[in-house]
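Just so you know, all these numbers are worked out from the coordinates, no wet-lab data involved. As the structure is a computational prediction, the values presented were derived from the model and not from experiment. Cβ atoms are built from the backbone, for glycine too; each structure is taken alone.
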Structure 1
Amino acid sequence: MAHFDQTIVDRITEISRSYLRDFPRFFQIAFDNVSRTYELGHPNIDKDSLYIAVYTSNQANELAASAFSLDARNGIVRMTSTPAANSRLMVEGYYYEWVSPDDMSYYAHHAIEEHVYNLAIPLENMSDIVVNTIGLATVVKSLWALLGEYSRDIDVMTSESVHIPGSQRYRMVQSLLEYWQKEYENQAKALNIGVNRIEVLNLSRVSRTTNRYVPIYVAREIGDYGPIKRVFPDRDRGTIDISDQEDDLREDVFVDTTPPGSLYNTGHF
């Protein structure tokens with residue numbers, strides 16, 4: 001994954017979360033120290049906001065990051081060692097309902113790559129409307145990921161005529177995806193950015209008589225009698241560069257002997 005300015009990535013993730021309305025939510029929970037693993041009850045934990053302390057005799061001792069490991073996606077904390085039995089564990093922080101911070105950053109990086117790969121202007125110098133459009137692309141990628149996750153939900157109907165519409169969440173996300181994808185495509189087409197960007201190219205032709213490229217000149221208006229300016233585009237040689245460095249080959253692999261006979265009459269092994 002390409003590296004981009006973290007300030008730009010943070011702006012894009014903030015824009016996408018504002019459209020999704022997926023803001024951080026606070027939680028606080030306490031446990032009796034009876035094991036090493038604790039379920040926080042919320043997925044998509046923001047690991048940077050997590051606070052864990054051990055209360056012993058009404059005295060709080062904050063744990064260092066090396067004293068526990070966090071499964072942010074599933075909301076599970078595992079302690080390095082089991083605390084004292086007469087103490088309590090206090091955990092508080094923020095979580096996201098839909099997309100975790102790491103996943104949102106992943107989608108933002110891919111959205112940026114799709115919009116800057118064929119642009120000569122650095123992303124830091126682009127207009128705010130371009131950054132907003134990349135934020136919309138991040139929203140679309142996030143909703144596609146949620147749609148794949150919610151596709152596992154199925155409707156349940158019991159013999160007592162109790163109907164649980166498990167696929168309703170899938171249909172709601174699908175309707176959101178259709179709206180935001182259309183909104184993103186309209187902005188991307190208007191700004192002419194993204195993977196569907198329209199580009200004007202000059203095709204090179206090879207002369208049949210000389211087997212050389214026919215030169216390309218800068219277009220001029222009628223009545224412009226100035227000097228002709230030639231264009232020298234970068235030519236692809238049509239070859240694949242292979243490194244001359246050779247890896248060390250093993251010399252004890254090949255043994256010049258007759259292969260052993262097989263138990264079958266179809267050949268040797």
Structure 2
Amino acid sequence: MTDNLRMRLFVAQAVAREAGAMARRRFRDQSSLHVSFKGRQEHVTDVDRAVEMLIIDRLRSVFPDDYFLGEESGGESHDRLWVIDPIDGTANYVHGISHFSVSIAYVLDNAVRVGVIYAPVADELFSALEGGGAWLDGEAIHVSTVASLTEAYVEVGWNLKDRVAEYCSTFQKAAHQGAAIIRAGSAALSLAHVAMGRLDGYCDQHVYAWDALAGILLVQEAGGKTNAFLNSSTLKSGNAILAANPLLLGALSDVSGIPVK
């Protein structure tokens with residue numbers, strides 16, 4: 001099983017780089033983008049769709065018996081499932097902001113086993129294997145050791161679909177405790193940055209599975225903690241996300257109202 005998962009990790013890394021190169025080429029030619037909206041402030045481009053199809057085609061050619069769930073093309077739950085976000089941070093992408101990523105996770109028997117996040121413009125490849133650690137470009141990474149919100153650099157994510165009041169409450173409570181707060185616009189990269197120790201914690205009242213699964217494994221394998229994100233309904237409906245180093249998780253749970261369990 002371990003060799004099987006290592007093969008999937010190796011292939012996912014290669015595919016993420018190829019997909020990221022496609023996204024990067026089009027990013028540098030903003031006039032070529034065809035942008036529409038799936039909902040309020042929910043951008044989608046022809047590049048999202050093309051990148052997702054490239055990822056699925058490449059993975060399917062190597063693993064023909066696996067199944068796929070993509071942000072753009074959908075899919076069905078299965079015990080061998082690739083979960084894909086072709087461009088996480090599309091709003092940044094269409095506005096010429098380089099903070100976006102490709103996210104690929106492999107779920108086996110309802111657990112995330114492989115996670116890969118690639119930041120095309122920075123050319124940074126984050127990857128994790130269940131029980132095998134987390135890396136940035138092949139070097140082991142670890143979460144931070146900040147223990148107090150008064151010293152913490154955290155991200156509080158939000159969207160315009162719902163839960164705006166919860167976001168405002170989290171922001172206010174964290175700020176009152178002295179946290180430095182940002183919102184960067186890519187949940188996948190935010191989780192990778194928690195794993196790297198660039199952020200001390202991240203929370204959002206609602207993200208989708210394709211935004212979060214690869215990053216959750218990264219955080220856990222880098223020594224961090226998350227809430228119990230994945231359940232029977234999460235793959236389609238999404239869930240709240242909470243991730244931090246172990247010393248900060250409780251405090252971030254308190255201010256966000258997102259339970260650890």
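Couple of notes before you dig in:
- Each of 1, 2 could give distance in nm of label points 7 Å out along Cα→Cβ at positions 51 and 67, but the derived value 2.6 comes from 2.
- Mean projected area of the Cα convex hull in nm², for residues 11-154 alone derived as 11.2 - corresponding label from 1, 2: 1
- Computed 3.4 for distance in nm of label points 7 Å out along Cα→Cβ at positions 91 and 179 - originating structure among 1, 2: 1
- Taking distance in nm of label points 7 Å out along Cα→Cβ at positions 59 and 123 as the criterion, the largest value within structures 1, 2 is that of 1.
- Computed 51, 36, 24 for semi-axes √(5λ) of the Cα gyration tensor in Å - originating structure among 1, 2: 1
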